[in-house]
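Just so it is clear, none of the values below were taken in a lab; they were calculated from the coordinates. All of these numbers come straight from a predicted model, not from anything done at the bench. Cβ atoms are built from the backbone, for glycine too; each structure is taken alone.
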Structure P
Amino acid sequence: MIERLTGLHSSAVDLSLDRLRRLLDDLGQPQEHLPPVIHVAGTNGKGSTVAFLRALAEAAGQRVHAYTSPHLVRFAERIRIAGTLPDDTALIALLEEVEAVNEGRPISFFEITTAAALLAFSRTPAELCLLETGMGGRLDATNVVARPAVTVLTPIGLDHQAFLGPDLAAIATEKAGILKPGVPAVSAVQPPAAAAVIAARAAELGCPLTIARPRPDLPPLPLPGRFQRDNAALALTTAAILGRFPADPAALAGATWPARLHRLTHGPLPALLPPDWELWLDGAHNPHAAAALAEQCASWSDRPLGLVLGLLAAKDAESVLRPLLPHVTALRTVHFTSAQLRLTAATAAPAETVAETARIAGARDAAPSTDVTAALIDLRTRLPGPARILIAGSLYLAGTILTDNG
């Protein structure tokens, strides 16, 4: 069913809201029948911020809808209805209903999925709806909600330049397209070029703009990394402005968001390593995320670090590698396929190409591997133990790891 829906429209990204608005009209405008919406855009940290917001609201007894992408293991991860993931039968029925109303007219995969999510959310009572944009903001399918309660901008960096623009200012312009007249906006601390665009847009629309500063008073979080503390501060600031449930830092302990500095302790992959080694998984796939991940790698100075990296062909491998390489003892690159990747027009970069890029960038020990298992076995022989191994790169790779590792 899911694979068939990807063929409803050209695999090329089509940044237009007209088709989706027409479909939503035919569905009875479900976007007008939602609980208060928090709309989240940005380059990195969107999913983590949504996870923290959901933890805060659910700790206060709120029922929360959440729409996120991409999924890692099950497609249903994208559409959380009042706190619960739909079973496959209900999800397929929902998608088929929306497809039937569309009557074979041109529509993209993300548009029809967004319509299905909004329809499901409109039919189920909840106190809060969290909408995460896909790639952009201004022309993102989720931007059909005309009057969210709060808009949120997570850290903005370089990614998807072919669609969003060549520099931070252009990308920030697209992301800031979710701001609405008079609606409170919350932004993470941004690079100057992005911050200037956001401030100007907020002033133009009369949006009260709050910058979420780091919070030194936060308790230990279930998601490690300094950047997650910034995402948690962004969620707390947003909750305080929304004012519908307590912005209680203790409630952040309930947040879960797999494949973001996620330690793997059970399953066939950790079993390949000695018991005193560590295996971690992270979906850092662009320069901004790689720089944040490199901060964590710098703090891991107690043991050698091996990196297993798989990237999409469209990514700038050198920019991803540059901040990571100073902390890496040995690198193994992998080419990967996955059921989810087959739903897109994207392809993985060849392992040899990424390894060669790493060698040119100064990697001391970089080589391609046939797959992740082979990479772990190779690194086990190359690194003095006890060592730490990090699998990173595409979220499609991360989803495959979580699926195959159980």
Structure Q
Amino acid sequence: MSEAKFQQAAHKLLVIPGPIEFSDEVLYANATPGTAYTSPAFIPIFGDCLRMLRKVLFAEERKDNQPFLVAGSGTLGWDAVGANLIEPGEEALVLATGYFGDSFADCLEAYGAKVTKITAEIGGVPNDEEVIAVLKEKKFKVVTITHVDTSTGVLSPAAHLAELIHTHSPSSLIALDAVCSVASEEIQFDKWGLDVVISATQKGLGAPPGLSVVMVSGKAIKTLEERKSPVGGYYISWKRWLPVMKAYEEGKPSYFATPPVQLIYALHASLTSILSAPLSDRFAAHQAASAYIKDSLTSLGLSFVPLHRSIAANGMTAIKFPPGLKAPDVLPHLAEKGVVVAAGLHKAMAGEYFRIGHMGITAVQRERGDLEKVVGAVKEVLSK
């Protein structure tokens, strides 16, 4: 493409927990002309994306790890786990911290899993003693953790929970739903001994929606190869996608279903930007953005859904409305001031809170002034 200057149209500031604000460079990459997925220009772009995902997830040490990029939403990652790793009647344990943990459980049941669910108090995380006791009760094929549940803004202690699982149920596969945490929270795929990380492009990865992002361990691939029943899906079967991913990473084209070429160009632009600086700096920037938002809203007398700051996500904030106010009293007025936030989602308290996303360029490029605009708008609306 030409290096002509591109600038996206003026718009309201989008600070929901995904999709997020995208850089001009990413959107320009998404405007790539029609390109064949077999094009010599595209093949290395796809391969680079797979290699860069290994870096972002600290998944380079175990050489048999396998990244997948498949057209679909983050939810498709749940189906990937259910279809490829679960056989009918096998046990799965879901550690639920909100709507998305509950939904992951529903998805696994659709593939025939016998699901046990540990549901944390709203705003809390699973209790260690309960997790250990349940792990000792039976042999679980898969244990799932929702890293950041977008419905509550709760950040689960994934490294700690993974350690508990390795200690008390070492044969279990560990699947981390990281749709709302990849590239805004640190995830050590190898160090934590994870087997699956599920994500999507429209949140911390800073690219438009439409790509399911999954990292899989060699242990999980072996489980797939040794299953006794057929994979419980067609499009999402890793047996079909595995040769495609391996080929592109080796610099060769392959085909099962058409990849979204333009989205992969956009992801390439975003990943290149993400890895242009130390990842530790990126995580620190998200922590600083989170602290600014939460401290500023605390000073306005607001409180949050997570029970403690230590388990509150760094890429988003779930804020309770002041007494007497509901979503219609706040959200439309924020939109009038050019700030788009998200309503509550957890069915037990959906009308009692709203959610602000502060991921990607909103958190890292502080010179944009996004965070200050959000805080200023909230202050003005609540002061009326």
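Hey, semi-axes √(5λ) of the Cα gyration tensor in Å derived from one of P, Q reads 34, 24, 21; which structure?
Working: P: 34, 24, 21; Q: 32, 28, 17.
Computed on structure P.
Given that distance in nm of label points 7 Å out along Cα→Cβ at positions 38 and 238, derived from a single structure, equals 2.9, which label among P, Q identifies that structure?
Q
From P, Q, which structure was distance in nm of label points 7 Å out along Cα→Cβ at positions 54 and 118 = 2.1 calculated on?
That value comes from structure P.
If relative contact order in percent (Cα under 8 Å, 6 or more apart) is computed to be 24, which of P, Q is the source?
The read-out was computed on structure Q.
Where does the value 17.5 come from, among P, Q, when mean count of other Cβ atoms within 10 Å over residues 190-197 is the thing being computed?
Considering all the candidates, the number was obtained from P.
If we compute distance in nm of label points 7 Å out along Cα→Cβ at positions 110 and 262 for structures P, Q, which one ends up with the highest value?
Once distance in nm of label points 7 Å out along Cα→Cβ at positions 110 and 262 is tallied for P, Q, the winner is Q.
Where is mean count of other Cβ atoms within 10 Å over residues 142-149 largest, in which of P, Q?
The structure with the largest value is Q.
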